[in-house]
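Derivation of every value follows stated rules applied to the coordinates shown; laboratory data play no part. Just so we're clear, the structure is a prediction, and the values are computed from it rather than from any experiment. Cβ atoms are built from the backbone, for glycine too; each structure is taken alone.
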Structure I
Amino acid sequence: MKAVHRPLFLLAGVLSAVGLMHDMWDGWVARTDVPSVLSVTSVEMQDRDGALMRAFAVEDGRVRLALAPGSVDPSLTDMLIRYEDKRFFRHNGVDARAMLRAVAQAVASGRIVSGGSTLTMQVARLLENSGTGSVQGKLRQMRLAWALERTLTKDEILHLYLQHAPYGGRIEGVRSATYVWFGKEPTRLSPSEAALLVALPQSPETRRPDRHPEAARAARDMVLARVGAPPSAADVPLTMRAMPRLAPHLADALMGQDPSATRFVTTLRAPVQRKMETLVRTHAAGQAAGVSIALIAVDHHSGAVVARVGAPEYTDADGSLGFVDMTRAKRSPGSTLKPLIYALAFDRGLAHPETVFADRPTRFGRYAPQNFDGQFRGDVTARSALSLSLNIPPVALTDALGPQRLMAALRSFGADPVLPGGQAGLAVALGGVGLSLEDLARVYAGLAQLGSVVPVSDQRMNSVPGSHVIAPRAAWQVGDILRGIAPPAGAPSGLAYKTGTSYGHRDAWAFGYDGRHVIGVWIGRPDGTPVPGAFGGDHAAPLLFEAFGRLKPAFDPAPAPPPDTLILTTAELPAPLRRFGPATPKASGPTVAFPPDGAVLETADTMIKVEDGVLPLTVLLNGAPVASGLRARHVTVGLPSVGFSDITVIDGAGRSARVAVELRP
C-alpha cells in the first residue's frame, strides 16, 4: 500500500468506528424504557369562574395540580432556563459542555460544585423519582433524557418539569406551589416570586421559606443575581398556606357520583362560599355541644347554587357529626311549608290574603292542631295568619286542598318529600313530612320566581324558566305577605322570609328571598335529638339576614304584582272570598250544570251553564274574576293552563257554587 493512501484508510477506519459507535448509541437510546409522561394530577373542584375550591391528593398524599399550557407567567420559564439550562433549546437532552465543566470543577475542588444536569435530565429524574448521587443513576438520567428529546418537544419537556418539580412538603408542580406559597395561580408573578420558584426545587426542604427563611432568601437572591435581575427587598413567605378546602361535603358528593372525573366545575362562587363558611362557623361557636348548622344560597333566576355549607366544621371532633351534609338530610320542615299552602289556596280560589279565617279550636276528624303558643286569635285574615304562623288556617286549607295536592306541588318544584307513614295526612301542613334544606330551597326559589319551577343545581345554570306550578299572582301574594313580616332587631326590611321550628325543638329553620337570591338556614343536631330553646325566629332568622348581608350590600327589588292580582280589602272581595268556610250552595242558590264537578276537558274554551240562583252572575276562575254582571246563564271562558282549575259562580244574592275540572293536553 502506498504511503500516500494510508491517511485515507486511517480516516475511513475512524469514521467507520464513529459511525458504528453512533449506531450502537442510537440503538441503546431507542431501547430505553421510557416511563409514562401522562401526569397523574389532583382531582379538582372549581367554582363558576375557575377558582380552585378543593384538590384531592394523588399518590402518597402529594398535591399535584394540573397545569394547562400557557398558564405560567413567561417570566418564570425564562428565568428558569437562564438559571438552570442556558442551552436548553440547543442540546439534545445532555449538555456536554455543562457536563465537562461539572466534572472539571469536581476534580479541581474535590467535591461536587455543580451537577451539570439539564432540565431534561431533571425531568427524567422526576419521572422515575430517582436520586442523583450515583454514576449509574446519572447515566440512567442521561439515557432517559436523550430518549425524551426524541419523542417530546422542548415545550412539552418544560411543561413536565413545571408539573413535577418539588416545592416543599408534599407539594409538586408550580401551580400547587403558587397556591401554598403565594395564594394565587401562576399566571402573574413578580421577579421575587419567580426566583423563589426557580430556587426551591433544587433543595425543597432545606430552602422551605416557612422553616428556613434565611436559606430561602439567599437562594432566591442568588437566582436574581445570576440572571441579572435587580435584588429584591421583599420578604419570602413565612407560612405555607393550606390548599383550598371549600364546600368539602359537595366535593365528596361529586367524587362519589363520578369517581373517574378529573375536574368538577360548579356553580358556586368561591368568595361567597368562604364568607358563608366563616359565618356558619362563627354562629356555631355559640351553640350548645353537638349542634350543627347548614346553609344554602341559590340564584333563583338561573337555579345556580352560589354557596352550600353542610356543617360548620368538616370533622367530628366536637361530636357535631360534621361529616354529615345537613343540606341533604331529611328533617321535619316545621312551619316552612305554610307559604306554599297559602299559595296553592290563593291559586285555587279558596282564599285571598284578606279572606277571614276563624282561628279557634278545631277538630279535623281525630286531628286537633293547636298553635305553637297554645293561644287562639279568633277572626284573622290570611295575611295575619301567615305572618303570625298560626296553625288552624293552613290545616283547614290543606283539608280543603287535599294533602296529596300539597305533596304533588312539592314534587313538581323538584323536592323529594319522605312520608314517615307512607301516606300524606293533614299533619304534613305543620311539618309531618321529611324534607331537606335543598328541597325547601327549590320550593322557595319557585315562590320567588312567581310559581315557576327552578332547576336548582350545583353544576349547571339554566336561564330558561320552568313550568308554572302556581299562578304568578298567587305566588306574588304570598311573597307580599312574607315581605311584611317584621325582621329581627336591627335587620333591614324588604326580605320575604319565613321561619319554622319542628316538634320538640329538633330543627330551627329560616328561608328568605329577594328579587335575585334565596337563602335557607337550618340549625339542629344531626342525630335528631332536641335542642331546648331553639326557635327558627330567634336563632335561624338572624343568621339568615346576616347571610344576605354577606352576599350583597342590599336586597334586590321584588317583582311588580301580575296584572290579574286582586288587591282588595276584605269588604271589597266577592262574598265567597270574604270568609273561609264550606262552599256548599244553598238549595235556592246557583248550580253549575256544566261542566260537572271533576270533569276532564280536552279544550281550553269551556262553556259554563248555570241553573237557579239570582241574576246577575259573577264567574271566578281559580279565584280571579273572568266575567261579571252576567244576565245570561251561560258563558264561555278559557281555562288558563293544563291541569286542575276551580270554577266559582256567584249569584246576585252572594250565594255561590264551585266545581273543579281538569284540562288535559
Structure II
Amino acid sequence: MSILERIDGPQDLKSLSLEELSSLAGEIRELIIDTVSKTGGHLASSLGAVELAIAIHRVFDAPRDRIIWDVGHQAYAHKILTGRRKVFHTLRQSGGISGFTTPSESPYDAFVAGHSSTSISAGLGMVSARDLEGKDYKVIAVIGDGAMTAGMAFEALNQAGHLKKDIIVILNDNEMSIARNVGALASFLSRKVTGRFANKLKREIQSFLHFIPRIGDGMVSIAKKAEDSIISLLTPGMLFEGLGFNYIGPIDGHNMGQLIETLEGIKDAKGPLLVHVLTKKGKGYRPAEEDPSRFHGVGPFDVATGKPLSRGKVPTYTEVFSRTLIELARRDERIVAITAAMPEGTGLDAFSRVFPDRFFDVGIAEQHAVTFAAGLAISGFVPVVAIYSTFLQRAFDQIIHDVCLQDLHVIFAIDRAGIVGADGPTHHGLFDLSYLRHIPNMVVMAPRDEVELPAMLEKALELKGPVAIRYPRGKGVGRSFETGSIELGRGEVLKDGTDLLIIAIGSTVHPSLKAAEELEKEGFKVAVINARFAKPIDEELILSYLNRTNRILTVEENTLMGGFGSAVLEMLERRSVRGVTVRRLGIPDAFIRHGSQEELRKQCGIDEEGIKASARSLLLQETGLGKRASR
C-alpha cells in the first residue's frame, strides 16, 4: 500500500516521518498530474504547493484551525489530504469536486476562493470573530505572490497590523501568478538571496555581541536598531514589518523539515506574523516547470509530452480577438491594450510582442486597470481593456465613476462571458449584461460567433464613448463567411416567421436558429433575430414583428434578472405595447455549479433542445397552432 492510500485526513499525517512525508509529496504530485491530464485544471500552482499543504496540515489542526487558500489554484494537495483523495478523479466534472475551495463541499475548506487576494481579509474577519467569542483556534491565510500585488491584500495587511491580532499569513512566493508578476512590488518581493543573507547576518551580529563582557547585552539593543535600519532596506521583510507584521523568511517551500520546523515554531506566536515561503511553480513535472504560464490552467493533455490532446482548426474567440486587435492597432496608433495579470488568457501576449510600448499589464488590479484606461482615454488614446467577465465585476465603481460618467472612449473586451464550464460559479461570467447595460453612456454588444467579433471591434473603435463587447470562452462555431458592417443598435434578421419571434444575443443565437429550423419541420414559422446589442436594443425591428406575432421568446447566456430579456420587457412597457406574451430564457436566480459548458447550458435550458422545448411550449399555448402542429 502506498503512503497516500493511508491518508484519509490530516490526522494521518501526524505520525509520518520526514522521509515518509517527502515520499507522500511525490505520490500526491503523481495523482495531481494524472488527474489534471484527464480533467483539465490548474496544474502548475498546485504542484508548487504540495509540501506546503502537507506541512500546514501536519502542524495545524484543521478544520478547527482555519486554513484559507487564496484563489484555490494552489489547493489540490489540500483537497487530497482532507478526505477527497478517492473522489479526486471527479475534479471539475459535473457532480464531482470543485477546482476551488468550497465550504459546502468540505469543512476543511474555510472560505470560497475563486477570485484572488481575499484570504487575508477573510482571515482577519475570522480572527476578529474568534476573539469576540473568546475562542483560541488558529487562522492561517495562504496567499500567492501574484495575489499579494493586489490592493485588497494590502488593505487587509494594514488593518491586521493595526489591530495586532494573532493571524498567520503565509506568502507562497514562486515569482509568478498566472503571468510573470509586474510592478515594483514584485521586484521587491523577489530579493530572495539578499533576504537569506540578511537574516544570517542578523543572527551572527547578535550572537557575537552577546559574548562581549558587561556591555554586550546593551550593545545588542543599540546594534539591533542600527542593523535593522540597514538590513530592512535590503529585504522584503521591511514592507511587512512596516505594516506591523513580524516577518519570517524566506524559507525553502520544498524542504519539508524546514517548513515543519518553522511552522511549529510560530504557531503559538502572538500578533500578526508573515512567513515568506519560496516555491517553484510546476514543481515535479518538467513541462510545467519550463512553461508554468501554459500550465497554469490547462485542458486535458498527454502526460509524456505535455501537449494538449486536441486543438482543432476552429479558432477560439480569444484568438480571434487577439488577431483582430493587432490588425486594428497597425492601422490606428491610438490603440493601447491593458490586461490585469492575464496576457495569455486574454490573448494580449501576442499584442505585447508586436506593440510592447502600447501594452500594459497592471497586475491583479482590475480597479486600477479601468481607471488607468480612463486616464489614457481622456488623453486621446483608445484603450482596450481585456478582462474576464467575472473579474471585471471587481471594477464596477471605476466603470461607472471614472469611465462612463466622463463618457470616455474605453473599450472593454470581456472574455469568458457566460458559462465557462469546469471552473464553476466563481468564474462564470453570468452578470455582465445586467451590471453594464443600466450604466448611462455604455454601449453593450455580443457577437453571435467568431466571425462577428472582428466587426464589433471595428464598430467599437468608430464610436466615441464607453463600449463593452462580451464573448464566450472556447472555440467559435466554425462559420466561414464574413459579417458585413454593423450599425449601432441594429439587430439582424436571420430567419423570418409569423408564429413566434425568437430574439437571441451572443452565444445563444446559433442554437436559437437551429431550434427554429427544427420547429419549421413541425409546421411552425419561427422568426429569429440576432440582437447584437444589449444596449441600445433595436426597438423598431422588434416592434415591426408584432404586426405578425404576439409571442416573443428572448434567449441569453446571462442571468435573467436585469439581463437582455429584461431590456426587451422594459422597452415594451415604455412603448405601451399590450397583448404580447414574452417568455425569457437565460440563467436562473442561482449560482451555477461546475461541469462542461454543454452540460450546464442544457441544465439551464439554453441549448438547442431547451430553446426548442420552450418555443414549442409557447407556440402550443394557443389551440389553433397546436392543431396545425399535429397535422
**Of the structures I, II, the one that 27.8 was derived from, the read-out being mean count of other Cβ atoms within 10 Å over residues 41-48** = II
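Work out FRET efficiency 1/(1 + (r/R0)^6) of positions 57 and 89 (r between Cβ atoms, R0 = 30 Å, to 0.05) for each of structures I, II, then name the structure with the largest result. Each step should come with its number before you reach the end.
On the way: I: 0.30; II: 0.90.
Greatest value across I, II: structure II.
Which of I, II yields 43.9 for mean projected area of the Cα convex hull in nm², as computed?
Details: I: 43.9; II: 33.3.
It must be structure I, since only it matches.
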